[in-house]
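Q: What follows is a group of structures, each given as structure tokens.
Values quoted throughout were computed directly from the atomic coordinates according to the rules given, and no laboratory measurement underlies them. Just so it is clear, the model here is predicted, and its values are computed rather than measured.
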Structure P
């Protein structure tokens, strides 16, 4: 089992440092699987429409700007700023006092994708909850530059999904990631056929 820990400290809103730690390992393709499921859960859990819309819009703008550049060399992506979702965020090591801890777990299943479960605080701060998917995406971008090849496509697919489905439905937590994977696979299949 792998666990990603996100520790929001009391100073987070002023210094933008967010301690995160991955316990265990995730294969590259499992990183986007975990992110998709976490994002879908956050969208479903967010009580405020304004925060959910802002999260979707922020990620959608970034994805729209870089979706056509997913095959550029990593050094060019860094030069363009594509590898930074939020210029202020600093991923730190786990330390100090913690206000809120989010735990995302991926449990391997034989012959299948891992089962993703999330443990949130009893009453997560809405702004932190809305920010957490951005932080998780940045964590994986820092750890694995190839994550960039998947993320914009999955974000755009998720945005399309939420234009057609309610984020509040419990079923959206499993259906949105599946939709994103299908759309991304279709894109890569089309690219292979054309080459």
Structure Q
């Protein structure tokens, strides 16, 4: 159940298109966070928390994730943020994709369209959508169709390595995370609370 914005601290929330940060024209934009560096999902989640802090309703669909993560646990009780894990509960590589994975991806696409066009969300995040396309679970055209279905007032964030050219071309903001150095290279494994 989402909390009514009336319960937010004074000065936050939606009121005639204005927030404490100032007036807006009511238009949403398309963000793409891509690249080989760490931080794409983290950036999207930070934006989601910021939006919710101003009373905006957020839906996050995680296309390639289905196992318990820190962000899902932390955001679970926030009535303005809904997180749906749309991926397989187990890690899948490019060579391990089967019919069940493709069916799940098709269902995820339906959920994504519904969340984007429902008029219930101010910010929508498609986490790892680019990876789902790169793995062949969804098509580049699926991404284009999602972007083109976006109501003009909805802010849309798409994350993941290997953003398709058509997605980059349609985005208003593209940030590439570039790896300079990573502790994975010295054998450090993914850590709870840091990588997931």
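Q: Assuming 1.03 is Cα Rg over 2.2 N^0.38 Å as calculated from a single structure, say which of P, Q it is. Write down the numbers at each step before the final one.
A: On the way: P: 0.99; Q: 1.03.
Computing Cα Rg over 2.2 N^0.38 Å on every structure in P, Q gives 1.03 only for Q.
Q: Which structure, out of P, Q, was helix-only ellipticity at 222 nm (-39500 (n - 2.57) for each DSSP H run of 4 or more, over all residues; to 500) calculated from, if the result is -17000? Don't jump to the answer; show the numbers that get you there.
A: On the way: P: -17000; Q: -9000.
Answer for the origin of the read-out: P.
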